[in-house]
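For reference, the structures are reproduced in the following blocks.
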Structure P
Amino acid sequence: MKSLKQTAQDYIRMRRHLGFKMRHEERRLRRFVSFMELQKASYITTKLALKWATEPADAQRATWAERLMCVRVFARYCSGADPRTEVPPVGILPFRPQRATPYLYSEEEIRRLMKAARCLAPGGGLKGLTYCCLFGLLTVTGLRISEVLALTRDDVDLRNGLLTIRGAKFGKTRLVPLHASACRALARYAQQRDALLNPPYAANFLLCASGRPPEVSTVRRVFYQLSRRTGLRGPSDRRGPRLQDFRHRCATEILLKWYQAGEDVERRLPVLSTFLGHGHISETFWYLSGSSALLEQAARRLESRWKVQP
């Protein structure tokens, strides 16, 4: 019978063949297998799964639930070959995830953020240009931060005004259109980037002075610093506007334009769902209730329909 370590490797390989990326899951499973080896356990039990899931005593309950869910799915896989395996019941460590209230950036706030990004030290260097371009892309495309950082030069087609998003969430590839003004801004950035860089450098579109794209963790840290500098967060605020709120703002702007143009918004939701790279349209429906301006537009639309009824 295979060891848990070998079984975990087979499981990760199988899931990746099915289109799952398994980045976080692989890291967690490696830690779980190491824990099981320390316990000298050759098969999964609910007791050991719970012990590992709740090991970080100061972690949030959501983290415990995510760790246990990772083991639960793996245990189901293991149980097919090893009948001794116990699959942790779904009811233990219950957790109902709550969506954070989205922050809708104003035009002025985005201008301040991009201006602050351009001033990042060293002045006039590639870092400021790259972060300014990054925040601009997030604003106008609604892309996930990982998708923006993964863009290569070949993915950015400025002649036809298209971005190709490859291997994104759910393993899908999609095209995202660009406005002419966005194409001009990206062309300026590309020209300035190449003038400041010395080869060799990565094929990514957004690059640091090192010739490599920024890391997601670094982008978050810089964003938090600039948020405090521009007044989006207080000096000691641990919570505030997030990078993913650019995505929410973009979706909200599109929906508002459709409402104001008299479009059938519900019928056009599949278009927005594809644009955002959602796996299911139910994820896109959430945006309809995420903004007071959208709710007001929806109420007006409903009221007008009632008025025309005989």
Structure Q
Amino acid sequence: MVIGSPVPVIEQGLAARFELVREARAGIRGVAVAGGHVRIDAALMDTLPDLEVVASLGVGYDHVDAKEAARRGVVVTHTPDVLTGEVADLALCLLLATIRQIPQADRYVRAGHWLKSAMPLTTTLRERKVGILGLGRIGKAIAKRLDACDVTVEYHGRQPQEGVPYRYHPTLLGLAQECDVLLVVASGGAETHHLVNADVLKALGPDGILVNVGRGTVVDEAALVQALQNKTILSAGLDVFENEPHVPPALIAMDHVVLLPHVGSASVYTRKAMAQLVVDNLLAWFDGRGPLTAVPECKHLGAGQR
């Protein structure tokens, strides 16, 4: 069963081996998820009594109830690593675009304002301290890129990371108090819901900048709008939102905020690699080799352990 937008690599890769359907029914043993706007929850699993494996496109999988799947003996896979560099590149680009007001500068030229006067000066990345929320694969790749920018990097996560040169903060509020840029890379779900709240935003200070390439639900969007309107923080660069693809009109109306349509991994090269990993996970499972990239909740489930 294929759920989500058509992805040629997935459909072509599976069609030679399996019958592809788009409606839930008995007898379906595998699901390929090509988009995150459809939830794979207990209700859907109830309609798929023979389900063995769910292969999801993307590193984030908060649209899949992985704990419930694991309880039923259903393996969930995702597509880590192949998108790490792409998302890290985008995160750095979004940070620089926000700080140096690159989209605004483009609009300034197109509107003819440059003919009348020079564009006002912007703030800078120089001498800033960047805090990363979530130092996983992507977080580390972003930190490596920031090292080249000669800025201080610190981080917060569930626990300290071994072998990294960055200072760890046991609380997110403590990280925000020490930094003036907060870069969110954390995954979604109940544990991270609205971690970035009004108190965290206030701690960044009036020169503070928020960049989110993780999940929109990690940030309290209403608190962010208020912080931007009240100049509690300086600006924000957002690739993800709480209720995608819907973006609050208040954010759209703000000229000093940079907004992207969740394109962190959206290059032809990377999306092909992600789609191929979806196919490879399903082929490996039904060949009896087990999942290639199971999510943490399902690591204990191997081939034949349903």
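Compute distance in nm of label points 7 Å out along Cα→Cβ at positions 45 and 197 for each of P, Q and report the one that scores greatest.
Answer by largest value of distance in nm of label points 7 Å out along Cα→Cβ at positions 45 and 197: P.
Once Cα Rg over 2.2 N^0.38 Å is calculated for every structure in P, Q, which label goes with the largest value?
When Cα Rg over 2.2 N^0.38 Å is computed for each of P, Q, structure P gives the biggest number.
With relative contact order in percent (Cα under 8 Å, 6 or more apart) derived from the coordinates and found to be 19, which of P, Q does the value describe?
It traces back to Q.
To test your reading of the models, identify which of P, Q gives -18000 for helix-only ellipticity at 222 nm (-39500 (n - 2.57) for each DSSP H run of 4 or more, over all residues; to 500) when calculated.
Attributed to the structure labelled P.
Starting from the value 3.2: which structure in P, Q was distance in nm of label points 7 Å out along Cα→Cβ at positions 13 and 125 calculated from?
Q
Of the structures P, Q, report the one carrying the highest value of distance in nm of label points 7 Å out along Cα→Cβ at positions 101 and 261.
Ranking P, Q on distance in nm of label points 7 Å out along Cα→Cβ at positions 101 and 261, first place is P.
Each reported figure results from applying straightforward, stated rules to the coordinates on display, with no laboratory input. Values in this document were obtained by computation on a predicted structure and should not be read as measured data. Cβ atoms are built from the backbone, for glycine too; each structure is taken alone.
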